[in-house]
Structure formats: C-alpha cells, structure tokens
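Next come the structures, one after another.
Read-outs throughout are calculated quantities, based only on the coordinates presented, and are distinct from any laboratory measurement. Computed from a predicted model, the values in this text were never measured in an experiment. Cβ atoms are built from the backbone, for glycine too; each structure is taken alone.
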Structure 1
Amino acid sequence: MGGVLVGFSIIGFVILIGYFVERFSIVGEGAGWVLNRMAFFVATPALLFTVLSHADVSVLFSEFLVVIVSTIVVGVLFYLLAARLFFRTPVAEAVLGASSATYVNANNIGLPVAIYVLGSAQYVAPVLLLQLVILAPTILAVLDITTRGRASFVSILTQPIRNPMIVASLAGVLVAIFEIQLPATVLAPFELIGGAAIPLVLLSFGMSLHGQRLLRAGTGRKQVLAATVIKVVLMPIIAYVFGAFVFHLQGAELFAVVAVSALPTAQNIFNFASRYDRAIVVTRDTVLLTTITSMPALLVIAALLA
C-alpha cells in the first residue's frame, strides 16, 4: 500500500502548492498559462526523451500490453457511445473526454505504484510507450485537425515533426531500439529540464483549480462523471476479464494489469486540453475526480488481488 499512498501524497501536495500560489497571487495573472506552455513545449519533451531512451522495447510485445490495449479500446468505445447518445459534443471535446476516461497516469502515479506496490517498473514501461508513441500522437493529430476546422492529410503526416512531445518520444524510442549509449554529458541537460515537467504540469493544474468548483452545473458534469466511472470502475473490471479469461494471466501479472488500468487520468490530458483550449473544465475535473476516487479503487484491488 505504501506506493499508492506515496504517489498520491506527492501529486496531491504539489497540486495544493499550485492552488495556494494562485490563491495568494504570488506569481501574477496568467502565470498558470505560461507554466502550461513551458511544460508542453520544453520540459515534457525532455522528460519523455530521457525516460524512453532507457526503456526496454521488448516489453511492447507481451500479453500484458495486449490486455491494456484491449481495455483502452473498450473504454473509448463506452465513452464515445455515451457521447453519441447523451452528450452530443463536438469531435474535439469527445476525443478529450474519451482520453480522460482511458489515458492513465503512468508516470508520476504509475511509476511509484509499480515500484512500491507491483514490485517492478516493467509493468508501467509498456503503457508509457503505448501512450506516448501511439495514443498521444493520435489524440494530438485529431485535435490539430478538428480545432483548425478542416481535415488535412499533410497535417496528419507532418504531426510528428510539429509536436515537440512526439518528436522527443520517437527519438527516445529509437535510442532504446538501437541501444545507443549516449554520453552522460549529453543526457544531463535533458534530465535537468525534464525534471521540471511534472512539477510544472501539476503546479499549473493546481493553479487552475482556484475559483473553480468541482462538478459545477453547466460545465460538462455528465461527461466528467461518465469518464470517471469508466476510468476507475469499468476499466479495472474490463482488464480483469481480458486478463483472467481471455489471456489467462495469473498472479502478479493479473494484479498488475488491473492496478495499472485503475490509475487516475493523466495530467497530460488537461495539458492537451489547455493547449487547444477545448474541454478544459471537463478534463480538469476528470483528472481531479479520478485522482481522488482511484485511491480507494487501488486499495480494493490490492486487497483482492495482491
């Protein structure tokens, strides 16, 4: 249980600091927006490069990852069906909502949970790679197209070279695949800058909470609740069904795949929403609500499967 408590304590404390920074106007108006852009364009790409350059790419071809992919696909379909029947939101908002329901916090919550609860970071690495190399580029490509008001084949093809996070992720994966040993002096600047990514994202998220009320009427409350239920309740159940009855995972692997599926929504989704100025309140509330509710969910999963 220690990893769950440590991970949530860290993220909660930094978010709280961001809230008080905005509450007492310590850094002035618009600082949260600046921090968000610094995280998106500078710090997060550096972090992604350093993390993925050391990843073991062989874990991509495992039943564990297949279960995760299957769970994400079913979760996305559930949300899109709900959006189609009840919300009728534009494409960009629907994509961000579906992402909020399925894109897990594999880094600043997933890594502590993997190390201290699951016993190894190998259970989070393939999820991190999947999200950064496939899911994030897909989400960003759709947002690029829908927010510009037209579909562009050139836009899709050039997405990897226009988004710094995707460029950094692909570069890191290539370094890992070809086992390139980069000198410490080359990695040091990326590690230094990348170390600021998570604090920047969490601080800007905390700053955005000031003056806001969770699940306020007229701000997409139904979308937030639907995404939260899918993320915290349905995804662990779906992962268990696929893991236990389809791919016959047992023991630690079954526990790990269910626990990873129950991780809260990543702050990256709020970061994406802020970057494109779409579904900001929905993604923010979903990140906060899933962060709160996934704690007891992970404790229940650990009690049942650990």
Structure 2
Amino acid sequence: MSLDTSTLSGRIAGAPISWGVCEVPGWGEMLRPERVLPEMRSLGLTTTELGAPGFLPDDAVELSAVLHEQGMGLLGGFVPLVLHDPAQRAAMLASAEETARKFAEHGATRFVTAVVQDMDWSTPVPLDAAGMATLGEGLAQVDAVCARYGLTQVLHPHVGTLVETKADIELALAHTDVTWCLDTGHLYIGGVDPVTFACDHAGRVGLVHLKDVNAAVADRLMAGELTLIQAVQAGLFTPLGEGDVAVGDAIVALEQAGYTGWYILEQDTALTDGVPEPGTGPVDDVRRSLEYLSSQVAPRIPAR
C-alpha cells in the first residue's frame, strides 16, 4: 500500500519501533530486520529510521549491505544526548560526531536529538530559563556538527526528557534556535496541542513523527501511575485516527504553512504476547495508519 496522492507520496517513512524494536530491557519481543524491513516495503515504505542499537549492523559495510538488500533508504535516527551539563559537553559532541558521520555515510538527512537527564534516562529535573539557555548552547554546537555532515538536527520533545511538559517546551522554544521534530503524540502527552504547535511554529519544524494517543492511558502515565514502558504496553499509542490526537489537523496545518519535509510513522509498540505470525501484528497497525492518511488526510491537502 502507498498513499494515493502526490502531496504526501514519497514523504512517509517507517520506524522500527512501530514493530516493537526498542533497546529498553523488558520492553517486549525484538523482531529482526529481515522481517521488519520487508514488511515496511510491503506497505510501500522505502525509507526508515535507524532503530534501536543492535537492530541494524554497526559496521558501515554490513549496514550498507542490509539496506541495499532490502531496498531501503536511511532517513536518520533517534539520538539521546546530555547537553544541559557543560562538564559532559565534550563527550557528547564527540558522540554526536560519530553518529552524524554514520548517518551521513548512508545518505541520512535527519539527526533526532532527545535531551536526557543522563544516559540512564533518569527522571528529568526541570530546567529554568538559564538552564535551558545552557542546553541551547549545546544544541547549537550539535547543529554545527550536523552541518558538517549535511544533516539537520531536530529536537524531539519526549516523555522522560528535559523537553517533556508544556512548560519545558515553551522554555525550549524561547531559549534555543534549534529546528524541531513535531511529534504529535509526545506533544499531546506533555500538554501541548500539536495543531497549535503546527500553526504557531511551522517554520521551525524539520521532521514530523506521527503518533496517536489513548488519552486515558496518557493521563495515567503523566499522573505517575504508569511508567512509559507500562503505558506503551497498555496501549498508549494507537493506529492513526483511532486515538484522541487531531493528527490529521496537524498535518493539514503544516502543509498549508508550506511544510515539505518527511513524516515518520513512529508509533511505539511493545510485543508482550510473543512474536506475531508474519504479516500480522505491527504491520497491520501501520497499514491502518497509512489507510487513515490516504483516505482521511490526503484529500484535505490542496495540491501544490
């Protein structure tokens, strides 16, 4: 299946985490690339994010071989970094350089930064304006690293990071110059309407992650009743159009504002009931999301 409109066709990418691929211990079953990538291809998705460490080969030659064999392009990947602590800045920039080089070697264009408290993903301590400005200096230095490799860094608001809540997001918008990954799900969970964000900040959007959210599960997550892993396992993210986020309205707002970039179907999935039969499970959910985009969203976007 592929989108039936030239407006969005060729701009939708896949993400291994939609197939349950995540490095977090206890997350669920980890599917192999020889299953995930062909299932992406079967849906008309020919570009992917890198996925969790260990999903695709670290060796550049082996990675190229896998991507070529499966007919897939690489868009970029998710990169946790500690940037609010100047004492760790040099190590983080060295890590960013290594990752940026790897991405560029394989034709990627996006470097998706999540700003974490530490590399163990400890509970974030909210930053004040001065702290966010310091973090912004780190993001600017990562921007410079990415520019050397022809990449665009995008800041990913994300549960469990220093850019999680509405207050965090407002500070980051005010005290950084970075381009953003508009993640419809994580914005919604953090208390920000993704449609409003799209209308107000379309010029700062360099990538879009498409997620829909079960609001009742999200409320339990933000109340501290569930961890992120537990919330995902409880159905936090749904196929597009089946949750409580106005995903279609956000896309239409972006398109009307002139956005021409990528959309990634990135609906975190946890496989906790064993490995589903080939051609079932995650691929069905992604298919439903594509059908929603094709039938409910694409017709609302004026042709350019």
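Structure data summary
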read-out	value
Structure responsible for -11500, with helix-only ellipticity at 222 nm (-39500 (n - 2.57) for each DSSP H run of 4 or more, over all residues; to 500) calculated and labels 1, 2 on offer	2
Per distance in nm of label points 7 Å out along Cα→Cβ at positions 57 and 249, the highest-valued of structures 1, 2	2
Among 1, 2, structure where distance in nm of label points 7 Å out along Cα→Cβ at positions 113 and 185 as derived comes to 4.1	1
When relative contact order in percent (Cα under 8 Å, 6 or more apart) is computed for each of 1, 2, the largest belongs to	1
